[in-house]
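Any read-out appearing in this document is the output of simple, stated calculations on the displayed coordinates, not a laboratory observation. Here the structure is a predicted model, which is why all the values come from computation and not from measurement. Cβ atoms are built from the backbone, for glycine too; each structure is taken alone.
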Structure I
Amino acid sequence: MKKDYAQKDLIRTWLKEHKYCVIATSFEDKPWAATVNYTTDDNLNIYISTNPNSLKFQNVVKNPTVCLVIDNQTREGTLQIQGVAKTLKPENREDPNLVVTPKFLIFKRRGKSGKVETIELKRD
């Protein structure tokens, strides 16, 4: 149980230390990926603000299964998320209009010893 909390804390910290991710969507076997900025909450949900006319938004409406990659490009670590996206009705244009609820997360990072550590979390 303590291990799960420690792992979630590592992932939560990684999410809060970064602000960009790549979101991958698909519809009718046509994948699409785009870099977006995001915010997060303590439950590891990812909030994204994007143009409702964009291909990624339209794909989410038709197929809510998405993947996200959050990487700092230094080989320090990478977080990959598979989840379900849901559209939101924001009060203004700057507020997020998508929320991604993670179902599976895998976090890989290089530890102090130089070895790659892997954390996997599955959520219902």
Structure II
Amino acid sequence: MSTALTFVESPPGLFPLLDFELEDVEGARGLHTLRSSDAPGIRLFVLDVPVYLPWYAPAFDAENYESVGAESDNTDVLVVATISDGSPVVNLMAPVLVNRTTGAARQIILGDEWPLAARLAQPAA
């Protein structure tokens, strides 16, 4: 499945890119690629928080929800995943907030209360 996402501001390090395609990775529930529509060579891997990090509950404020035009019950939260020292890590400091209805998205920088590179445990069953 592929879903168009439009960031309300370019994710950090990806200026001026705003339009992306979120695609499921076949055979890996909750794992997706996030590929730039304008620069297809730019691709990130992102994870569904409920599948891989059910305990992760960052506090978004009203301004965060308003920035993607959604209420808290109409959003998904994704985190960027990378490989570090041979194992997967996720960026909990800057989750991606997505409006489920419109595809509006924003990477929210939370601050240092969450780690930039947290080791990933096995996904929930």
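Look at FRET efficiency 1/(1 + (r/R0)^6) of positions 91 and 107 (r between Cβ atoms, R0 = 25 Å, to 0.05) for each of I, II: the largest one is in II. Here helix-only ellipticity at 222 nm (-39500 (n - 2.57) for each DSSP H run of 4 or more, over all residues; to 500) was calculated and came to -6000; which of the structures I, II was it taken from? Derived from I, not from the others.
Name the one structure among I, II that mean count of other Cβ atoms within 10 Å over residues 19-26 of 15.6 was derived from. Spell out each step's value before the answer.
Numbers: I: 18.1; II: 15.6.
Derived from II, not from the others.
Computing P(r) over Cα pairs in 10 Å bins from 0, in percent across structures I, II gives 13, 47, 36, 4 for structure II.
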